[in-house]
Structure 1
Amino acid sequence: MYIHPINSWENEPEIIEFIKKNAFATLVSQAKGRSWATHIPFVLEKNKEGNAILSSHIAKANPQWKGISEQDEVLVIFQGPHAYISSSWYNHENVPTWNYLAVHVYGKVRIIEGEELMAHLKSLVDVYESGRPNRVSVETMSESYVQSQVRALVGIEIEIKEVQASAKLSQNRDDVNYQNIVSKLGESPYPSDRDVADEMRKRRPE
């Protein structure tokens, strides 16, 4: 993706946390001769070799997996909070714009099945059930039920090769206009606006 140098985001711990927090992402590849996207949850972890990977699964009925050859490069898009920035929030004439955080991950993909797929499903459920009351796990489900569900799934593992991260958060504004944008977003009824305000406060406290 295009990233203006001022918006380039290179803080690795922050990016890792961002991916985990916004893990319902978009898998993009080729299927049936055209670009294809599927919205699915991912788990970020390391494989046996210590390399960073993303794991997920898609429905076997989804034709996307049939267009994925072993070692093909795919794109996973993680979208964070975003917000419209009004021209009226500046103390000078300016165009409106949009603030946002986004991470693009490129990697080599392979299909996982059998025990690897089962390990992924257990990890996925454990991650998203963590901290919830009456949490469940794959191990507490009946074997026959789990197997009936697994037969309808295709697992994927993506070895991460490149990460592109953009945090477009009014970095080019002076302190007065920057803080006014933060204030306006903080007053917004929209949760995403307030989340952007929080991200801006982290980067330039009052």
Structure 2
Amino acid sequence: MNELKTDDPAKVRAAGAIDLGTVQRYLNFHYSVTIDLFGADQSSNAAIFYSSGLKGRYEEGKRSDDHVLKGQTYKVLEVKDGQLVEKEVPMLNALNEVLRDDFITDSVAGVNRWNKVLEKAGIPTRLTVPHKAFNRQIGALAGIKMSPEGRVVNDAEWNAKKGEWLPTPEDFAFVASLMGRVVEPGKFAGWIAPPVMGINRQPVDFEYVRFG
């Protein structure tokens, strides 16, 4: 963008790069489907596995509680009267949510590091992590229409804005079009940053593999 002196998505794409709007939509998508992988926000199986020693929290050994968690609670989200609200549930049943929240904290830190790169480059755009309830398909938040900012929306607004919030078929096709094979020595695919030097201090254009 600095080379082209523009952040116009069409011009950035024409140069073989991925515009920040597309990066944000992919971030929204992959983040939301990844935090679904932690499972339902309340799970009796999680409680059983934890109490049996088969499941643990992030850095369990550094936690200062009794590691039994009897009588302890944790806050989870649900929708009530069209609004997100918190409720206290037994922590043993909320261990998936505990793990999810730790992952979210780590994800936010990672995106903040990306934003420092943008700031250093003099680019004003900042990437954001969407709300935990955005685009969820598992647990109490499954199927709720939620904006990335955490606002409950109706079906009409979701359908109108979905292409702004999540990757479109055109986005997927464009990104796939960039995944071409590059085998010429010294040349690199567009998604790979050229190294300072080659393996074992060989020149960057060293011919490691010869194709017959």
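Where a number appears in this text, it was derived from the coordinates with a stated rule and is not lab data. None of these values were measured; they are calculated from a predicted model. Cβ atoms are built from the backbone, for glycine too; each structure is taken alone.
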Review point. Upon calculation of helix-only ellipticity at 222 nm (-39500 (n - 2.57) for each DSSP H run of 4 or more, over all residues; to 500) from the atomic coordinates, which of the structures 1, 2 produces -11500?
Key: 2
Exercise for review: For the read-out relative contact order in percent (Cα under 8 Å, 6 or more apart), a value of 25 was computed from one structure; give its label from 1, 2.
Suggested key: 1
Check your understanding: Which of 1, 2 yields 50, 39, 21 for Cα extents along the principal axes in Å, for residues 26-121 alone, as computed?
Key -> 2
Check your understanding: FRET efficiency 1/(1 + (r/R0)^6) of positions 90 and 114 (r between Cβ atoms, R0 = 30 Å, to 0.05) computed as 0.25: which structure among 1, 2?
Key -> 2
**Study point:** FRET efficiency 1/(1 + (r/R0)^6) of positions 18 and 82 (r between Cβ atoms, R0 = 41 Å, to 0.05) - highest-scoring structure of 1, 2
**Key:** 1
Point to revise | Which entry (1, 2) yields the derived value 4.7 for distance in nm of label points 7 Å out along Cα→Cβ at positions 154 and 178 | key: 1
